[in-house]
Structure 1
Amino acid sequence: MQFGDYRVEIVPDAEFRLDGGAMFGVVPRTLWSRVSAPDEQNRVRLTTNCLYVEAGGERILVE
């Protein structure tokens, strides 16, 4: 993606699963399971991503 003089890319890092109840707290499962389908152990898939930014000859990795 280009934002003026900045070029930004998303860099996928890791994938993990976390208990849906811990992730969404007091939100009922019937609501959050529409957005993030749980597995048989009630875990939802989550990812971590970094941003790679180039601007003015500089390169920046944002974790």
Structure 2
Amino acid sequence: MVATPAWKVKKGEIVHCSRGVMLAGNIFEVLKNVSVVGNNVRQIGQLVAPWILVENVRVIGK
């Protein structure tokens, strides 16, 4: 699963922004770690989705 842009949040503050990162692992395991779903949505092409916060996920990227 590609996340772009992706933000690292530490103690409630955004500390880093990355582009072109991937979330490693099984999508169903990643979805189990969703802790917050925003009420604002964003449309990218045909996809309309809210912002989500995922905890304890492995990130692959530069």
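Just so it is clear, none of the values below were taken in a lab; they were calculated from the coordinates. Just so we're clear, the structure is a prediction, and the values are computed from it rather than from any experiment. Cβ atoms are built from the backbone, for glycine too; each structure is taken alone.
Where is mean projected area of the Cα convex hull in nm² largest, in which of 1, 2?
Checked 1, 2; max of mean projected area of the Cα convex hull in nm² sits with 1.
Between 1, 2, which one scores greatest on FRET efficiency 1/(1 + (r/R0)^6) of positions 7 and 39 (r between Cβ atoms, R0 = 30 Å, to 0.05)?
Top value of FRET efficiency 1/(1 + (r/R0)^6) of positions 7 and 39 (r between Cβ atoms, R0 = 30 Å, to 0.05) goes to structure 2.
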Give the label, chosen from 1, 2, of the structure having the highest value of relative contact order in percent (Cα under 8 Å, 6 or more apart).
-> 1
Entry that produces -2000 once helix-only ellipticity at 222 nm (-39500 (n - 2.57) for each DSSP H run of 4 or more, over all residues; to 500) is calculated, selected from 1, 2 | 2
